1. Identify which of structures I, II gives the largest calculated value of mean count of other Cβ atoms within 10 Å over residues 70-77.
2. For which of I, II does helix-only ellipticity at 222 nm (-39500 (n - 2.57) for each DSSP H run of 4 or more, over all residues; to 500), calculated from the coordinates, equal -12500?
3. Using distance in nm of label points 7 Å out along Cα→Cβ at positions 126 and 190, single out the structure from I, II with the greatest value.
4. Which of the displayed structures (I, II) returns the greatest value of volume of the Cα convex hull per residue in Å³, for residues 62-117 alone on calculation?
5. Supply the structure label, taken from I, II, corresponding to Kirkwood radius over Cα pairs in Å with the calculated value 18.9.
Structure I
Amino acid sequence: MPITAKLRDFLAADPVARVRLTGVKGSSPRAAGTEMYVGPEALFGTIGGGQLEHIAIEAGRALLASGDLAQVLDVPLGPEIGQCCGGRVEVSLQRMRESDRRAALRRAEAQDAAEPSVFILGAGHVGRELAKLLQHLPVNCVLIDQRAGELALNTAAVETRQSAIPEIDIMTAPPGSAFIVLTHDHGLDFLLASAALERGDAGYVGLIGSATKRARFRSWCLKHCDGLSIDRLICPIGAGGSRDKRPAVIAAFVVAEVIAALTAETAETAPLRGAAPLIAAQ
C-alpha cells in the first residue's frame, strides 16, 4: 500500500501531533526534515528510534493531553539520554490542524511519486518471494508474467500485470527503474534483459542464472543486439549471499542487492527521501 493511503488512515484519528527534526548537528539517526506522527496511542513513522524517539513520543503525547499547540525540544544525543550518536538535534512538535493534515498528505503523495519502481519479470517461485519482501519497502513494485495462473498465486500487496509482450512494460517504465528478470523461459529472459540494458537508464538489471548463463547471454547479445554491452548486468543475482537455493532465501539476497543499487543511484536525493515517514502505523 502506498505511504499516502496508510497516512490518510492514520490522520483520520484525532488528535495528532507532527514531530519533526528541524535541526541536526553532528551525528544523528536521521537527517533534518525527518518526521513522524504521534497519536495518544498510535504512531506513524520514525525519527530514528532509541531514546531520542522515546523522548519525542512522550513530549508529543504530553502536548496533545495539555491542549498546547507547539513545542521545541533541544536534545543532546549523548550520555545524558543514554544514546551514543554524539550529535544534537532540534525537535519541533506541533498539534495538527486540518490544513496541516492536507499538507502532510501532499508530501506523502510526492514521496510516493518519487519512489523508484522495481519490475519483477516472472511470477514463479522466486518472483513471488521477491514481491513479498518488496511490498514492505519504499519502492513501487510491479510483478509481471504472461501466465495468469502464476500471477494468481501472488499474495503480496503489489501491482500485478498479465502482459503478453513484457518488453513493452520495460520500454515504458520510469527512468531509474530496477528490472529483475526470472521468467520460465531462457529465450524470454534474454529478450527482456537486453531490453532493460538497452534503455541505458536502469537503476538495476538482474538476470537469474549462473556464470554460464551470463556467458551465453553475452554471446547472444553479440549476435542479436549489435554487440550490446552487458557490463552493467547482474548475473547471477544475489550472488554475494548463501548457497541455499530456496526461493525465499534467494529473494532476500536479491532484494538487498536491488535496494543497495537503487539507493546508491539516488544518493543525492537521500535527504529528501528521509523527510517523510517510511514505516506503517504501529
Structure II
Amino acid sequence: MPWTTADMPDQSGRVAVVTGANSGLGLATATGLAQRGATVVLACRNPARAEQAAARIGGRTELLQLDLASLDSVRAAAAELHRRHERIDLLVNNAGVMIPPHQRTADGFELQFGTNHLGHFALTGLVLDLLREVPGSRVVVLGSLAHRIARHGVNFGDLQSERHYSRSRAYGQSKLANLMFMYALQRRLAASGAETIALGAHPGYSATELSRHLPAALQLANRYAVAPFAQPAELGALPTLRAATDPRAMGAHYYGPDGPFEVRGFPVLKATAVPAHDEVAQERLWTVSEELTGVHYA
C-alpha cells in the first residue's frame, strides 16, 4: 500500500522546525506535521509570507526569522530557538534556491552552495544540542534528483564557482553536498550514541516556486512542456514526511517517489548517486564547511 499522510503517527508534543516553510514543499511539510499535532516552527526569510503561511496551516505554529544566506541570521535564529525551547524533536532542512544567476551570500559564498548547504550545516550544528538527547529526534535533509548532475563529486578546487559558473552544476553540487552532509552527520551521531538520526528525502519533480530563477526561454519550456507532468507539492512533500515520522525509518535512509525515474509517486527507499557515498570527500567537505561557517560540531 502507498505511504500517505494517513500513515503518519500522532505528532502531539513534538516540536518541529521546518526551514522555508512559507511556500511549496516546506509549506506542505509544515502543514502535514501540524495536522498531526506537532508544534511547527516556520523558519522563513520573509516574515510577512511566514505569517500568511501560519494562517493557512492553523494548528500550533511559531514564526522564526531565518535567512540561510546570512550566517548572522542563522546564528540569531539558533539563539532564538534556544530561548524558546528546551528541546527540538525534528529539524527539516528544506529551504533552498535553484539555478539563479551568479550571486553571493552576505558572507561571500556562491548563493546556492552557501544557502542550500552551508546555511543548513551551520543551523544544524548550532541547534544539535537541542536534539541529540531527545528520543526519536531526527534531522531530515532535503536532497534532489539534481545531485546526480555533480557526477564527478564536489569541485573543491572551485567551490564558490569563482572560475566558472554553471547554474545547474552549482545547484547539483549544492544538493550533493546536502546528502554528503547527511551521511557524515549520521555517522557522527551513531558513533556518539546520540538519540538523533539523520535522514534524507527528495521530492521528485514537484510544482513549486523553485523554478522562478529559470532563464526566460526555459521558463516557457517549463510551463508548457515540463510543468504539466509535475506533481503537487502535497505529494512532493511525502518523502520528507515519511523520513520525518515513519517509525521504521533508520539513520541514513533516503526516501523518494516510487514512479518512473523517481519523478513522481509515493515515498519509498531510494539510493543516492555514488559520489554521495565517498567518505573521504564527505570528511573533506565537513572540514571545509566548519572552516567557512565557523561552526564546529562538538
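Bear in mind these aren't lab numbers, they're just calculated from the coordinates by the rules spelled out. Worth saying up front: this structure is predicted, and the values here are computed from it rather than measured. Cβ atoms are built from the backbone, for glycine too; each structure is taken alone.
1. II
2. Among I, II, the structure yielding -12500 for helix-only ellipticity at 222 nm (-39500 (n - 2.57) for each DSSP H run of 4 or more, over all residues; to 500) is I.
3. II
4. With respect to volume of the Cα convex hull per residue in Å³, for residues 62-117 alone, the highest-scoring structure among I, II is I.
5. Checking each candidate, the match is II.
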